[in-house]
Structure I
Amino acid sequence: MSLLFSPIMIGTMKIKNRFVNSATYEGMALETGEVTERFIKRYRTLAKGEVGLIITGMMAVKPLGRGLMYQAGIQSDDMIPGLKRLTDAVHDEGGKIAFQLAHAGRQSSKEVIGETPIGPSSAVRDPVYFFKPRAMTEGDIKETINAFATAARRAFEAGADAIQIHAAHGWLINQFLSPFFNRRKDAWGGSDENRFRFLREIILKIRETMPEGIPILVKMNANDFTPREGITPPLAARYAGWLAELKIDALEISCGTLFSYMNMCRGDVPVDEMVQGLPAWKKPVGRIVVGRLVGKYDLEEGYNLEGAKVIKPVIGNIPLILVGGLRRRAHMEEILQKNHADLISMSRPFIREPLIVKKFREGKTDTVSCVSCNRCLAGINSNLPTLCYYNGFPAAK
């Protein structure tokens, strides 16, 4: 039997195969964060498609932590009934689901949260939203740590099989981990140990809140690709070693922030679609800025693989989940056979083909049909739901 279809344990949770739906913003929740039937249907379909572990898109742990207009939330107990319908739908199809807990930090806007976004430091003007964040106080930090723990408790009450802490892609925890974003000189910055403290305290606080045995996963950058050095593979390996000491149950590695967003989703740069949702005054500049990216980020299969090779040896028996441009079944099998990773994670292929794992198992195809046109991700700028827009965006009503 192919390793791709062999079961694996993530902590106490048994996964029937090695495929993971990597957390992907859905754009299908209400503005207040509640999930909708369309949202739930997306995950029911993925479970029908035999995805071993389904990780939701980032769920905001508090209102100030929202990054996008139609992002799901887990910031209050009012969310639990809808989230319970979500887990029930996945479980009815024999699937396993993990909730990704997140705080956007500086990667948000006043339009979304109603005030200036926060971050570990106020340094560096944002390249997308054009502002500097408010530096977090000690009180802000403690309050946010508690918010992650409370959100984890809600995830458990809603029936999630696991949680994943979002410490990648320039979101708040990544901002604390990265020397590019974190310019603090107190106990929360100034050294690798201090920068790691925020994530450490979140994990420890969640452990106080959650019943023993509920798997805790972390998603972390192997490389920030920021203008000044942030997280690089050697630093990521150091952090991964500390995560192993904390006995997390699985680690997923990715890359990129808003300062290098095309590193997150390499492939085509759909200029027209990416600027479509910008205000009129931003479009001319946006077209120039985005146009400069064309041809510089062509898809490289397994573009986080080199990072995995550095990190895998330091985490022992903790499963490593690899995401980033994985498109061919043979390549996926090779990665597992060579022990570079333990699970294969995909995002864009599942947007286009939610049943692709079932197709692989039945021998109907050996490669995904996603061509990495990136229109699905460009749709976020226009507040569109995250769907495959290979044939173009829907006509404006």
Structure II
Amino acid sequence: MLNFDYYNPTQIVFGQGSIARLDSLVPADARVLVLYGGGSAERNGTLAQVDAALGQRTVQRFGGIEPNPSYETLMEAVALIRREKLDFLLAVGGGSVIDGTKFVAAAVDYPRDPWHILESFGSEITRALPFGSVLTLPATGSEMNNGSVISRKSIQAKLPFFSPHVFPRFSVLDPVTTFTLPPRQIANGVVDAFVHVIEQYLTYPVNAPVQDRYAEGLLQTLVEIGPLALATPQDYEVRANLMWAATQALNGLIGAGVPQDWATHMIGHELTVLHGLDHAQTLAVVLPAMLDLRREAKKAKLLQYAARVWNITEGSDDARIDAAIARTRAFFEALGVKTRLSGYGIGADSIPRIVSQLEAHGMTALGERQDMGLDLSRRVLEASL
């Protein structure tokens, strides 16, 4: 086990009816900005519950945060906060809304052009407005971590940032808020959480059995409940376990002290910004090819993954690895998430542009050993066709 520090100050308030707890979670004298995405939070009654819980506080709303939150939209929220002197943020939505709220919280008093937050990956953030979240879409784990990914349409860039100043103060997780989500969003959430675990687990052994078993348990849980979440959309127990698994997948604990990859995510970001694919769709496309082409570097963990997650124990090493990758692809496809670029109308002629974007954004040494260059990224994309 490697040495590590683990810090996570986010309070989780979980369960049916938990939105009412906002009254005790948000300071009584707070001037609140509620940030949300499209109209689903309004249509399903979540915003009404939030309004009721906030009571007589000064509350304003800011809607329209995109599935891949854009810098341009978020800067409008920053201007509103500055103008109205608001001092507490509440994100109501999925990972994109929470990611966007993190950026807004850091940008309000940032001393430079706020895009520098992304260019410096958050390294120069010294403070942020306090904020909480009401999660309505289990997927990204943003409700319990200090990371965010923001897009800037004008320059076709999608970059992450991290800071201890942007942990949510609290996150309210009521599984009932997920009952009316479209199947596509639930399937995407399962894939997103699954790949988050993979990026922290499927690297190389470091004698970390607790982290390994924890990660494997999350993967097995997602394999089990993913199809059920689609088949029984109003099953509270299934949705509760999906919501909790997605939070655990990226709250920092399974990745503490172990090597992490994230190459699949970095390539996926470029597919989203250039071709408009859902984040989870890009992960489902890239991951199988990534595992296949990096099978030697990941061999020990791939064999462990095959045995412990998919119960594949017979055959040669290569045969077991092939079977594990095939089962992974089949799992994504069974959820309705395509795993080939061609399934989204993207051909080989798009690959040079994607690779150029990786180079422009400094993504030239990816992977758990930072030894994955642009040539291997190109080969991964070619194998994803």
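Only the coordinates and a few stated rules stand behind these numbers; no lab work does. Being a predicted model, the structure only gives us computed values, none of them experimental. Cβ atoms are built from the backbone, for glycine too; each structure is taken alone.
Say we calculate mean count of other Cβ atoms within 10 Å over residues 138-145 for every structure; which of I, II gives the highest result? Walk me through the numbers on the way to the answer.
Numbers: I: 15.5; II: 27.5.
Across I, II, mean count of other Cβ atoms within 10 Å over residues 138-145 peaks for II.
FRET efficiency 1/(1 + (r/R0)^6) of positions 170 and 274 (r between Cβ atoms, R0 = 30 Å, to 0.05) computed as 0.95: which structure among I, II? Computed on structure I. Suppose you compute mean projected area of the Cα convex hull in nm², for residues 10-185 alone for every structure in I, II: which one lands on 10.2? Computing mean projected area of the Cα convex hull in nm², for residues 10-185 alone on every structure in I, II gives 10.2 only for I. Set I, II, criterion mean count of other Cβ atoms within 10 Å over residues 18-25: the highest-scoring structure is I. With mean count of other Cβ atoms within 10 Å over residues 42-49 coming out at 16.5, pick the structure among I, II it was computed from. Going through each structure in turn, the value belongs to II.
Distance in nm of label points 7 Å out along Cα→Cβ at positions 178 and 202 was computed and gave 1.4; which structure, I, II, did it come from?
On the way: I: 1.4; II: 2.2.
Source structure: I.
Suppose you compute Rg/Rh (Cα atoms, Kirkwood Rh), for residues 26-129 alone for every structure in I, II: which one lands on 1.04? Going through each structure in turn, the value belongs to I.
Given a value of 0.93 for Rg/Rh (Cα atoms, Kirkwood Rh), calculated from one of I, II, which structure does it belong to? Please report the intermediate quantities before stating the final value.
Working: I: 0.93; II: 0.96.
Going through each structure in turn, the value belongs to I.
If helix-only ellipticity at 222 nm (-39500 (n - 2.57) for each DSSP H run of 4 or more, over all residues; to 500) comes out at -15000 when worked out from the coordinates, which of I, II was used? Derived from II, not from the others.
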